[in-house]
Structure I
Amino acid sequence: MVVPEGADLDLAAVRAFIAVTEEQYFSEAATRLGITQQAISKRIARLEADLGVRLFLRSRNGAGLTTDGRAFLPHARALMSIADQALQALRDRSRRLRVDVLDTRLASLDLVRDFHQTIDGADVEIITSDGLRSARGTLPEGTIDAAFARAAGPLADGLRATPAYLEANCLIVGLDHPLAAEREVSMERLSGVTVWMPGNAPGSEWGEYYRLLGAEFDVRIDTSGPDFGWEHYVAEIVAADRIGLAGERCRLPWHPRTVQIPLVNPCPVYPTSLLWHHQNHHPLLRSLIRFIKARFRPYDPAHEWLPISDRPAFTPT
């Protein structure tokens, strides 16, 4: 058997060759593979053309292997065995739905937990990263399947998004702060106030959100460090008599001398979307998307504030 140089084997055609060999009839091989008899004949013809040999002798008693066909058969089976092992390895790897929640203290984790409890047998792996900056690369690569992030403006090619939730911002102050006794604070009262947010990394989507919030309500956002994590953040707010901001559903570290105060007139809400890549076919991904869409509550412009760039996706049409 002399195979033309540069010939590339079509795995579908090789699988058809094995099916015909084992079933002996093209019609039965077609039924086994779930395709038409015409389709399997075309695959065999293409494989014979690629190899430059005849593989079958056709008769009323079915299709018998030629000498070249018998020589090719063990290699075809070895080739399909390797291909099947490779596919199974990927299936095993993708059984868990990998979801990026940015931070395990955020409300995104609660949504994933609810999804896991709602969908029987859902196997989910939680990933944390630096938000949209990571998701732009990890979603197309398939290293994560879905990500929760603020996604204002156009998305990169192939990425899709659906609004997930809006989270009200609250003031975080120590018990000795003048605002600590207030049941709620209007945004007007924050004009000229400095809010400390050392975690607002340059270039992050949340840093941009709070920059826009500060510009809208004349609030100075102090991003000076150090950023030593949530525990340090809460403790420093008390020790230095600072003002902080956090989502109302954020699981802040407990501190005996902190107070969370709702913001009103309007309440600034942080927009979080679920992102994925349109070529990701993980079997749980569509279920997660439907789950998030069913839970979504749209933006209320009469009582809430969003940056202009976020409003279209979160406003009912």
Structure II
Amino acid sequence: MGDLDLAALRAFVAVADFGHFGEAAAELGITQQAVSRRIAKLEAGFGTVLLTRLRSGTTLSKEGAAFLPYARNLLTVADQTAEMLRGKRLPLRVDVLDTRVASTDLVRGFHRTAPDLALEITTSTGLRAARETLKAGTVDAALARVVGSLDQDGITSIPACLEAAEVMVNTRHPLAKMPSIPMRELSGRQIWMPGNIPGSEWADFHDRLGDEFGLHIDTSGPNFGWEDFVHRFGESGDIVGIVGEQCRLPAHPHVVRIPITRPRPCYLWSLLWHRRRPHSALPQLISYVRRTYQPPRREDVWLPAADWAQVERNVITTA
């Protein structure tokens, strides 16, 4: 057995992740034949079969499944070594939707546990942008609500935190006098949300919330940002909004935020990362998220059905 070929290891890990030689080749930017040659070289060197080819795709053999975590670790060390030799101790780059929302609070809490870690926060347009930047390697992790499958992009996700919804109104609004508001009280009301971009994961969340509780989501704009959003509520005694409990909005003397009674609608933020581009500090962030995440109880919160499915998959995975 000679020295391990890192290119062959990358090909093996890519095929293991995608289950297809063609998709692995596209991910690595080489031909399918080149992937096959590298895998064949690796298997010949070990004298064993690592991958089982089936008509429907490719699966790991018993030996391949045992070898996979070691292969990932070797590639991680190799990448870290190359990074060190180039003199590039890059910061852990984490993408968030907005620096005012709960996902940024989570990253802030993580940094308190690792104050010496170089950390860089970027903001984008949410899940759609994060899928591309994670694949390109321009960010190391992202926090977003997951809609649909990410497996085909080589992206893994775990639930990270829940952000409960609150009602926001002017102090003159009749709802302002209530210490808390049941969702049935909002049925039939118009909820103004000019920042709900069509096709975004947060617009999808509020559409499902509206369908469930009979709300009319008004996305008319334009959206001039958080300061203008709050100012509009300060001027009008009629409009009703829904915001995240941890959202850091500008203070206004004529605007109040009121909690919603159980079951409280909650927004599920997930941590996303690319399986083949792990930063050396990423395991620390993943470990922090796993420690601090509190799974919800159905009697306490309302989530869209797809979000509940993610919660339950995570329980099964970590059991």
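Here P(r) over Cα pairs in 20 Å bins from 0, in percent was derived from just one of the structures I, II, and that gives 28, 49, 20, 3; the source is II. Have a look at I, II and say which one yields 5.1 for distance in nm of label points 7 Å out along Cα→Cβ at positions 64 and 168, as calculated. Working through the options, I get structure II. Across the set I, II, distance in nm of label points 7 Å out along Cα→Cβ at positions 56 and 272 reaches its highest value in structure I.
State the single structure among I, II that was used to calculate distance in nm of label points 7 Å out along Cα→Cβ at positions 176 and 208, giving 3.4. Of the structures listed, the value fits II.
Bear in mind that the values in this text are calculations on the coordinates, not laboratory data. All figures in this text were calculated on a predicted structure; none of them were measured in a lab. Cβ atoms are built from the backbone, for glycine too; each structure is taken alone.
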